[in-house]
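**Q** Structures incoming, each one as structure tokens.
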Structure P
Amino acid sequence: MSLDQIVRDGVNTAFKILNDNGNGLTTELTFSLSESRNYDFSTGGVSVNSETTVTVTGVILQLDTETAMRAVESLQLTVNPTAQFIINLSSFPDSRNLKLFDEFTANGVTYSVLNMTNNGYVVEGLAA
């Protein structure tokens, strides 16, 4: 077994523990991409893709004012983040297009994605 697989198994185990049989710290996050346009070089036309959604299990942390201000300064954000989200990358069906998603809904609240980083095992981001 490779080191990469050992880390992936550890991340999967951590998210299972966080879920704690459905009564834990995880929640469903539904990421959405409202509309995208693609240029087809062979035809010269533009195609429009309608809304796409992907639902994954993740963790949402509400940020206090001090943490939000540090994030604004260090990442040079123009909007104060209100939440941090963490998802297991292996639960995302197509991680190549992860950065295309601009918002997500969790517990009935819609958040705009401000920043997202992918380390190959988990995706962490800030939202408002």
Structure Q
Amino acid sequence: MYWILKDIATHLHSIGVGKLNSNLFIGDLPNSPIDAIGIYSSPGTLEQVVTKPAFQILIRKKSGSGFASAARLADYIFHVLDDKWDVLQTNKGRITASSTSGTNYRDDAGNWVFSLNFQAITVVTTLSMVTTHL
């Protein structure tokens, strides 16, 4: 699962959304900086030949005028990731949104936290080898 989170973080960094371990984090949303993005794994599904690992992106912005900024960033991230085939580099696949963006909660300091949920759809391949003895 880590490779998906890393690919998402790398993609968001490459389009100017954040800088990894500065204000863009994998599996974490530390108290500082306040304006930050956390990318987390969440339960996905496994079908016969398709895996659908899921991930969540949390966007935190300052209280007050941060609501509009967080909403715009959430909408932007939704549009640059939903229904995309060119984001995952380690294992190719398609990203689809599981929900639209929206306010998830306000943290203890009153900062806005928006949530986006996605699935990465990848094909499971099994390499079988036939061994013959000569």
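Here, each number is a calculation from the coordinates, and none is a lab measurement. Source: prediction; values computed, not measured. Cβ atoms are built from the backbone, for glycine too; each structure is taken alone.
**Q** When distance in nm of label points 7 Å out along Cα→Cβ at positions 41 and 57 is calculated, the result is 2.0; to which of the structures P, Q does this value belong?
**A** Attributed to the structure labelled Q.
**Q** Of the structures P, Q, report the one carrying the highest value of FRET efficiency 1/(1 + (r/R0)^6) of positions 9 and 105 (r between Cβ atoms, R0 = 30 Å, to 0.05).
**A** Once FRET efficiency 1/(1 + (r/R0)^6) of positions 9 and 105 (r between Cβ atoms, R0 = 30 Å, to 0.05) is worked out for each structure, Q has the highest.
**Q** Suppose Rg and Dmax of the Cα atoms in Å, for residues 17-64 alone works out to 17.9, 51; of P, Q, which structure was it derived from?
**A** P
**Q** Out of P, Q, which has the highest value for distance in nm of label points 7 Å out along Cα→Cβ at positions 33 and 113?
**A** Result for distance in nm of label points 7 Å out along Cα→Cβ at positions 33 and 113 over P, Q: largest is Q.
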